[in-house]
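Okay, got some structures for you below.
Derivation of every value follows stated rules applied to the coordinates shown; laboratory data play no part. Predicted, not measured: the structure shown is a model, and the values here were computed from it. Cβ atoms are built from the backbone, for glycine too; each structure is taken alone.
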Structure I
């Protein structure tokens, strides 16, 4: 049974959210922006109208989110009082409290994701490390984990490119993930993931260590301005492989874009290589590849700004992009995040996409240094 202190705490957190989210101001803004949509000539400029509707829906999401946590906190209060009159059970009070707590924590996390890019969809790419079949199998397990996570959160996933492993698993996969705060949450997965297990591919049954890298970038849309120098772009085409349709292996529908990128600070040159086999149309794949290139360039500029900010605020913790972030030790039934020390023994649940605990602990520790 919850205590009076827990009840007080949940109401205090709801009050703080009211202040942090500036709900009163958002209500006024929502009404003002709604009035603009009622102009008889509103839809004459469809692009501008869609942007306005996106703004209105964005404000509405925050208002509805706060309305939900306030209602759930009030339900806990009611349940607590009804319990005194023996109208509800302890279990019902505790259940109401847990519902309110989950909703409050969810909105608090969203409130931490203040950067413009946090609200975007994302591109999540997995590359298998050295180690042949074992590493490629590990990459496919991570792919499944993120597909399950996306399914649980009603995210839409599109496979932009997939290269199968030599015997099992995958060498690489690029997924576009669309949904509420997709990049804001999944940016926590950026880095190297380490697997330790008794390998089913080793005849001696030895314990093996495998690695796979995960890269997460914001998926930009047409409203984000990113300059791509046409002189630095070159294209190749190739035949797609794997399951697809009658065009597979017959027509060169796959596209490969190469971009000669120069770091604006160091002057170091690097080739960005992106492949897309998402569609059976070469033209569509070219558009998709260009969008992924723009997302990559946007992400590089974003990281450059974060690095500059980190130098200014040297006292803050920095995100070590590309470092080993998490170990999955199957024999010991342990998954541990090395950045936050959050760990769980529910290995099966994690591999089924239940990674919210890792994401939450990461955001609690690092979100402020991302956005300020």
Structure II
């Protein structure tokens, strides 16, 4: 028989299996993006059209049980994952501030957003059992005309609102978590090297996701402070523009080390021992320190240029390492508390209607990991 009759026979067999009545297209979309698949590639593996996948994801039609089972198999998830249940917030691209939006491949960006959606879903379930810190992130809307001095003032008032004392911030990520922000580290196996840190306030709580590939304490602290800048200054602002990113950079610099507090620790010439001492105190990079020395008028253009050339010649990592990147703890501690109270991960995953493996991935992303010494 011809290929057309074979296709018709397969179609009749699928229809004979009945339609999956409680199918949730949003969960199919999430799973596809999490696996870095296009609609076309997923459709081919399930012997349906890309248009059919689009209709499934938009809940315009429902797959047969046979097609749903094949989709689940191809996506590596139990078919129960695709049943309607606990809400998983959808985070559109325009609601997330990616550091390099236009240079980030769409498929990598969508995978990162899918993981953020899972993170929001897990936190929603955890909040039914535990109280996370009260959200205390202030809002200071800015426009393109905002000055560096104005952003410095916003950073100072944000430090006050978050209860940050004068001087260096002991732990930037703990500061975010204490202010009610959920911080997660994207899984290293998720293959999202093209994705830098990003943030969104689309769910019940703001989410900040950090890259596991941007190692080093100075970088992780700056990334976290940069995303706080977006949460404070850029709600409902279209992400990705150089202006918006530069504003968040300025906020991060001023939040981590306000000009007036940093100034006494900056040398008036390229004194590298003094710069290393300032790096250890403020936990910010040498590159950032020489930029601030130049911007504050301590260094000439020539001194600044020579210092930058020297750092470039030395390459990365910078001299004077500060140690490993900062990591979140709040989600992991919440789950540990619940486990002590008899609510195991299996029960929590069931409440979220997520596979236990995915639930554990999110918990791991919100936990601190320390090196283990082998004897």
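Values for this structure:
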quantity: Computed 15.5 for mean projected area of the Cα convex hull in nm², for residues 95-302 alone - originating structure among I, II; calculated: I
quantity: Distance in nm of label points 7 Å out along Cα→Cβ at positions 47 and 151 derived as 3.9 - corresponding label from I, II; calculated: I
quantity: Among I, II, which structure scores highest (criterion: distance in nm of label points 7 Å out along Cα→Cβ at positions 327 and 343); calculated: II
quantity: Structure (I, II) behind the derived value 2.1 of distance in nm of label points 7 Å out along Cα→Cβ at positions 39 and 111; calculated: II
quantity: Which of I, II yields 0.90 [FRET efficiency 1/(1 + (r/R0)^6) of positions 295 and 359 (r between Cβ atoms, R0 = 30 Å, to 0.05), calculated]; calculated: I
